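Derivation of every value follows stated rules applied to the coordinates shown; laboratory data play no part. Everything numeric in this text was worked out from a predicted model, so none of it was measured. Cβ atoms are built from the backbone, for glycine too; each structure is taken alone.
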Structure P
Amino acid sequence: MNAYLQPSFTQANPGNLTLTQFLQTVLTGVSGIKGTLVRPKWQPSPPQDPDITVDWLAFGIASIDPNFNAYIATTPDNTTQYQRHQQLEVQVSVYGPEAQDTVGLITDGLQIPQNLAGLLSANMGLVEVTKALHIPELINERFFNRYEFAVVLNRQVQRLYPILSFVSASGTIYTQTAENANYQQTFAAE
């Protein structure tokens, strides 16, 4: 039977937020939209959509693409450090009469070094913001203004695993031959 290891430490997002909560703070900050109107997509019990006159947005992680080879190294205290990069595609839907302006605020705001500092604090970096598509949505015989685009981020994930390694070993090897001769050899290795 195998013994599987769980990490003893996983690098957390700032403020110990979940990834979705952290992304919400970033999108709230750069868009200027009130936090309660910056919502995760695909909720089990989605709240009612705001009125057609209200600017708001929904976002969700559409894909996570991990790099193939993780970096693995032994630390001085004999734990194993694991590091991998992931590319996250965050799908963003912006609604409201000023949706086009909000798209511009997000796209431009993610280029400002002071705004990128928040991403850097979570070991993330901006890869690109895709082209925004204007896709009005028909709800109750009224067209809601909507733009769709993606924010692509690179994220570094770090974990520590308590993998113990041999520092030294010693013992005795016993061997018995076909002629019933017994041999023993002691060893010590560091």
Structure Q
Amino acid sequence: MFDPIELGREFFERLTAVDAAITAKVAASACSRCGGPLHVGNYPRKPRGGLLGVAGEGFAVRFSLCCGREGCRRRTTPPSVRFLGRRVYLGGVFIVASVVAVAFMTGSAAQRATGVPLRTLRRWGRWWRGQFPQTAVFVSLSARLVPALERKLLPMSWLKRLPGLPEGRVRLALGWLAPLTTASTSDGARFVRGLV
């Protein structure tokens, strides 16, 4: 079993620093459409933390870039370890609450422990068992982890096999999931390597 943890301010400060480093790496490259320079184009988010990540709700800026060449202005959103795409809940909360939902026998107990609505927890469970195994991230993980991960127990079966303390495991998992957080940066994994 994976004990529920509260993700504190230091956890989110560290993730923000990782996101800033990823953004700097992406900014050093050129616009994928026209080759123009990339400039800061951050935008606000209203992240939710449930009961597990209340401290993360204060980190509400999504780092982003836009092309500086006139006529292009295409947005490039770098991979993120804080925000999982368009989900309103923070990435760490998404992982930990999903683990709690797998670990608890009843949905209402998971809802009380995480502060995330039961309907949302069920939707996340379907994503872990249905869509996630079809991603390149899962294929890469499966190639590295033998024996194979138990799909019906994702993400708990994955986190249990990562090294370190629970917060460190969540951070590593967020690093693996970061390429799934954006479609505007091709091969997002190369910008995340070595930073988490």
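Kindly point out which one of P, Q the value 1.20 was derived from, the read-out being Rg/Rh (Cα atoms, Kirkwood Rh), for residues 25-104 alone.
That value comes from structure P.
So if we calculate distance in nm of label points 7 Å out along Cα→Cβ at positions 17 and 49 for every structure here (P, Q), which label has the highest result?
Details: P: 2.6; Q: 1.8.
By distance in nm of label points 7 Å out along Cα→Cβ at positions 17 and 49, the leading structure of P, Q is P.
If volume of the Cα convex hull per residue in Å³ computes to 114, which of P, Q did it come from? Could the numbers behind the result be given before it?
Numbers: P: 188; Q: 114.
Derived from Q, not from the others.
To test your reading of the models, identify which of P, Q gives -11500 for helix-only ellipticity at 222 nm (-39500 (n - 2.57) for each DSSP H run of 4 or more, over all residues; to 500) when calculated.
Working: P: -5500; Q: -11500.
This value belongs to structure Q.
Computing distance in nm of label points 7 Å out along Cα→Cβ at positions 33 and 153 gives 1.6 for which of P, Q?
Answer for the origin of the read-out: P.
For structures P, Q, calculate mean count of other Cβ atoms within 10 Å over residues 145-152 and state which one comes out highest.
Biggest value here belongs to P.
Tell me which structure, out of P, Q, gives 1.7 once distance in nm of label points 7 Å out along Cα→Cβ at positions 9 and 161 is calculated.
The correct label is P.
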